[in-house]
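Q: So, here's a batch of structures to check.
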Structure P
Amino acid sequence: MIKINLLPREARRRTGRVNVPQAAIVAAAILMAGGMWGYWYLVRRDVEKLRADVVATRNEIARHQQTIRLVEQYTADKKQLQDRLTLIQRLAATQSSPVRLLDGINQALPEGVWLVGVSKVSGRLVIQGYASSHADVAELMLALQRLKPIVSTVELNFSELQVYEGKPVERFEILTILSG
């Protein structure tokens with residue numbers, strides 16, 4: 001059977017293949033390849049930039065390691081010093097009167113006087129020693145009287161002249177009554 005289409009030419013349905021020129025296909029393929037190459041180039045450039053940033057960051061970290069170590073050392077030293085300061089403050093606060101008394105005697109001791117004994121007997125402190133003169137013994141007694149919060153009274157028990165290594169010295173004994 002033969003088919004004849006009697007419709008006018010414009011209304012006829014085309015039943016054929018559309019021929020696309022080969023130049024358009026080649027141009028589309030070239031544009032697609034160029035786009036893919038451009039995208040690959042941009043990605044590669046970003047990757048290289050990120051790798052350079054990683055290297056720079058690692059170098060910066062290595063540079064700052066010394067500073068980090070110094071800060072850690074400073075922190076450890078600060079903590080150690082703070083602990084020592086706390087211990088010193090605690091010891092100073094709990095320091096008992098014998099320590100203060102001995103420190104006061106040490107500061108009150110004039111030149112030319114040396115002690116041979118300090119003993120505490122029932123609230124009394126007995127200080128024995130030698131001095132180069134009576135004036136040095138008197139100076140020691142005056143200095144001991146200035147320790148008022150700890151010492152209430154100072155008395156000279158005895159003082160006698162003796163010869164020590166061929167030189168005359170005063171052997172003395174001072175009695176003090178302790179407060180509290």
Structure Q
Amino acid sequence: MITITIAAIFCAICTIYLIIPIAQAHRHITHSLMVALPVLSLALYMLLGAPGIPSQAAMFDKNEARQQARSMVRGELEMMESLSNDPENTELMLALGSIRLANDRTADAIHILSRAHDLAPKNKDIRLQLGAAYFVSGLYEAEQSRKENAMENFKKALKVAPSTAPYKNDLKKIIADF
């Protein structure tokens with residue numbers, strides 16, 4: 001609120017300073033300027049915004065990705081807290097493992113999804129995500145020229161993945177060509 005007050009006072013001073021020389025010769029223009037300049041100043045202020053006050057330009061804020069990342073981290077922390085209160089909740093483990101897999105944290109995803117798989121070995125969703133995590137980990141290992149680790153991960157993925165897994169044919173081809 002203080003920022004708006006300072007801006008209004010500054011705008012009024014500038015308006016008076018600019019209008020006094022014009023007022024003596026052109027009264028009609030003076031009245032138009034006395035309305036137009038404060039409105040223009042206020043419009044610029046609203047467009048550019050101020051700290052703590054969202055602006056129209058906030059829709060195009062470059063920090064949107066940062067805000068989304070913070071939101072995801074907050075959600076992940078809330079899931080971890082809920083999981084610490086209910087350590088055998090396989091649905092939470094599946095959600096947390098999926099988030100970590102999506103964020104390229106395959107080792108963490110494998111750890112969590114393996115625990116969920118131990119608790120619910122027949123859950124197809126958990127098996128599908130765990131297989132995907134092993135598959136991604138195997139691709140990374142193959143990229144790093146660690147063929148033994150890659151092959152081990154591919155075989156684990158093939159073993160764990162349900163028969164309807166969309167990546168199962170790719171796994172079979174990779175293992176055959178390896």
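Please treat every number below as a calculation from the coordinates, not as lab data. The model shown is predicted, which means the values in this text are computed figures rather than measured ones. Cβ atoms are built from the backbone, for glycine too; each structure is taken alone.
Q: Kindly point out which one of P, Q the value -19500 was derived from, the read-out being helix-only ellipticity at 222 nm (-39500 (n - 2.57) for each DSSP H run of 4 or more, over all residues; to 500).
A: Answer by label: P.
Q: Oh, and also: Starting from the value 31, 59, 10: which structure in P, Q was P(r) over Cα pairs in 10 Å bins from 0, in percent, for residues 74-121 alone calculated from?
A: Here the read-out was taken from Q.
Q: For volume of the Cα convex hull per residue in Å³, for residues 98-145 alone, the calculated result is 62, so let me know which of P, Q that is.
A: Q
Q: For structures P, Q, calculate distance in nm of label points 7 Å out along Cα→Cβ at positions 34 and 66 and state which one comes out highest. Display every interim value, and only then the final one.
A: Working: P: 5.4; Q: 4.4.
For this comparison of distance in nm of label points 7 Å out along Cα→Cβ at positions 34 and 66, the top structure is P.
Q: Hey, semi-axes √(5λ) of the Cα gyration tensor in Å derived from one of P, Q reads 115, 20, 10; which structure?
A: P
Q: I have 14 for relative contact order in percent (Cα under 8 Å, 6 or more apart), calculated from one of the structures P, Q. Which structure is it?
A: Considering all the candidates, the number was obtained from P.
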